[in-house]
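Novice: Read through the structures below before going on.
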Structure 1
Amino acid sequence: MRHASGSPTQEAGSNKEIPLIRLRSLRKQFGARLAVDSLDLEVRRGEILGLLGHNGAGKSTAIGMMLGQVWPTSGEVTICGCDVTRDRAAALQRTGAIFEAPVFYDYLSGWTNLQILTHYSSATPKQRIAEVLSWVGLTGREHSKVRTYSHGMRARLALAQALLPNPELLILDEPGDGLDPEGIHEMRRTILRLNRELGLTILLSSHLLAEMEQLCTRIAVLRNGSKLYDGPVAPPGNGGRWLRLKVNDFTAAAAALQAARMIGESRDGGAVAVADGVEVPEIVRELVQRGFSVHEVAPEVQTLESFYLSISRPSAGAAS
C-alpha cells in the first residue's frame, strides 16, 4: 500500500464548488501502449464516485497520476484545487489513499506500523492514531502483531493508514480485494460511515459491482483508457422498457410479438424490449389469444452489472 496526502490551499478548501479531483485531457502513454486517453473527470465534494473498468482499462494508471506516482504524458491533474504535477505536497496534504497491495511490518503491531508511517509524513498525536483505529474497528487488536491479523484486519489497517492525515478526500483502489463476504460487508459499512458521518469525499475503484451499486452516488466507466460513461449509478430509462417474460415457448412468443410490432427485440431467452406506446396488458392479451401459456410478465430492473456489461462489451461500440 502507498499512502498519500494532499490538501487545497485555504481559498480552494473553502470553495465547495471546486471539485476535489479534476482531470482534464489526461493522457498517459507507456511506449506504444496508450494507457489513458484524453480523460476528463471530476469528483465533487461529498460524493462517492465509483471508477469501473476491466483489467487494463486505465483505472490504476489514472489513480497513480492523481497521487503523483505516475507522470502524465499530457493533460492536467488537480487535487483539492492544486496541480499535482507542480506541487504534489500541497495537492496531497489532506488526501488519504489505498493504492496497490498493503505492505506492513508483520513482526510489529498495527499501532507501531501506524507510528512508523507518521515519521515519513507528519507528526501525529497518539489520540489521532487511537481514533482512526476505532473508526476501522481495530480497537483491542492494535497492539497485536500484524502477522496475527486476518486479511480483513489488514485491509482495515490499510484504511487506518489512509485516515491518519485527517483527510477530506479518500482514494481507494480495490479496498475489498480478497475479502470474504463478512469482510466486504464491514468495509462497505465503514466507507459509508466515513462519507456520511465525516463528510469524506471518496473515489473508489473496484471490481465488486454489487458493492459499488450500494456504495456509489455516481460512476465513471473506462474502457481501454477512454471514458465510456459518467453519471448516475442507475441511469434513468437506459436500454428502453424491458420485460421479463416466462411463457411455454419463449422463442415462438417473441417472434409473434415482433410480428405484431409489440416488441423491438428479445434477448437472453426471457426478456423483451417493449415497443413505444405498447402496454403490458396488451402484450398479455396478444399472447393468450395466440394460445401461449403466460407464467410471468414483470419489469426487468437493470442492475449495475447488467448496465456495465451492456456498455463495456465490444458490441457496445467500443474496442475491446
Structure 2
Amino acid sequence: MGAMTQKVGVVGVGAVGQACAFALLLRGSAREIVLVDRTAERAAGAATDMRYGAPLSPAVDITSGDWGDLAGAGVVLICAGVNEKSGGATSRDDGRGRLRLLESNAAIFRDVVPRIVGAAPDAVLVAVTDPPDPLADLTRALAGHDRVLSTGTTIDTLRFRVHVAAELGVHPSSVEGLVVGEHGTSEVMLWSSVRVGAAPLLETLDGDGALDDLRERVERQVRFANITIIEGNDASQFGIGVACARITEAILRDERVVLPVAAHRDRYGVTIALPTVVGRSGAAGDLEPSMSADERHAFEASAATLREAARGIGVST
C-alpha cells in the first residue's frame, strides 16, 4: 500500500453521515470527501450544499457518487442504517439500548460492506452506525481483513470529560478521563483514573461524599446523553461527526495517536473499546488502562454483552 490517499468516503448520508462530512470539511481532515447513499439525490444534495461553503474551509473537494467512486479512499465511514429514533431505541429503561438496532442494521451492512470492499479494498473501515461494536465485528467478517474499527467510546469519553469539567468549572481539555467497553449501556467510566490537571479527581473534591454525588450525576448524563439529545433534536449527530473526523485524520495521517476506538481484541474475542494506537492500518496496538476491581468486572461484563451480540448476528467470536 503506497502513499496513503487523502480521500475519505462516507456511506449513508443521513443525519450522522452529513454531520461527519461537514466536520471533515470544516476541519480540512481530508483532501477529498465522497458521499454515497442508496438515495443518490440525498447524497448529491448534501454534497452540493456543503460545496458552497467549502471555499471558506481548507482545500477540500466534496462530491457525491456511486460505489465505484470510493476507489482509492484511505478511510470509509459507514453511517448507513436506522438510527435510535426510527429504530425505537430511546427508552432509558431498556437494557439493550442501541443493541435493539442490531438486526436491522446488520442486514444493511451485509449489503453495503462487500460493495465498499470491492471498490476500496485498502481502506480502513470505520463502523459508525449503532450499535457500532458488533457491526464492526460483522464488517471484519465481511471484509476479510483487520483494518476495521468502530468509533467505540470516543464520543462517550468526550461526553465524560465535558460533564466532569462542567461539574468542576474547568475546560474539558484539563480533564483526563476514559470510558471503555461497549458504546452503549454497558460502557464503563474509569473513575479510578480520572485526573484534573494531573491531580487525582478525589484530591480536587471535598471527600468521598462529594465524589459519589458527582459520579451519580455524571454517569446518568453520559450514559443517556444520546437519548436526551434525540428527545430534543431527533438525532445525535454533531458530537459523533467531529469524533469521526478526528479518527479519520489519525488514520489518514498515520498519527499513532491514542484514541478510545474499538478494534477486535483477541484477548476478549470481540471488538471492544480500549485506548488504541490509531494509524494507517487502523489499530496499530492497544493499551490496557489501569482499572479498579469493580471497573475490571464491569468491563468483562461489557465484553460478554458484546460477544453475545456478535453471536446473535452469526459472527463467531
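Novice: A value of -13500 was computed for helix-only ellipticity at 222 nm (-39500 (n - 2.57) for each DSSP H run of 4 or more, over all residues; to 500); which of 1, 2 is the source structure?
Specialist: Values: 1: -9500; 2: -13500.
Corresponding structure: 2.
Novice: Still on this structure, I have one more. For the read-out Cα extents along the principal axes in Å, a value of 78, 45, 39 was computed from one structure; give its label from 1, 2. Numbers along the way, then the final one.
Specialist: On the way: 1: 78, 45, 39; 2: 58, 45, 40.
Comparing all candidates, it corresponds to 1.
Novice: Something else: Of structures 1, 2, which gives 2, 11, 18, 17, 15, 13, 11, 8, 4, 1, 0 when P(r) over Cα pairs in 5 Å bins from 0, in percent, for residues 75-202 alone is computed from the coordinates? Display every interim value, and only then the final one.
Specialist: On the way: 1: 2, 11, 20, 23, 21, 13, 7, 3, 0, 0; 2: 2, 11, 18, 17, 15, 13, 11, 8, 4, 1, 0.
Matching structure: 2.
Novice: Okay, moving on. Here volume of the Cα convex hull per residue in Å³, for residues 227-298 alone was calculated and came to 118; which of the structures 1, 2 was it taken from? If you can, show how the numbers build up before the last one.
Specialist: Numbers: 1: 104; 2: 118.
The structure behind it is 2.
Novice: For which of the structures 1, 2 does the calculation of distance in nm of label points 7 Å out along Cα→Cβ at positions 195 and 267 return 2.6?
Specialist: Numbers: 1: 2.6; 2: 2.0.
Checking each candidate, the match is 1.
Novice: Once mean count of other Cβ atoms within 10 Å over residues 59-66 is calculated for all of 1, 2, which comes out largest? Numbers along the way, then the final one.
Specialist: On the way: 1: 24.1; 2: 16.8.
Answer by largest value of mean count of other Cβ atoms within 10 Å over residues 59-66: 1.
Rule-based calculations on the coordinates, nothing more; no lab input. Just so you know, these numbers come straight off a predicted model, no measurement behind them. Cβ atoms are built from the backbone, for glycine too; each structure is taken alone.
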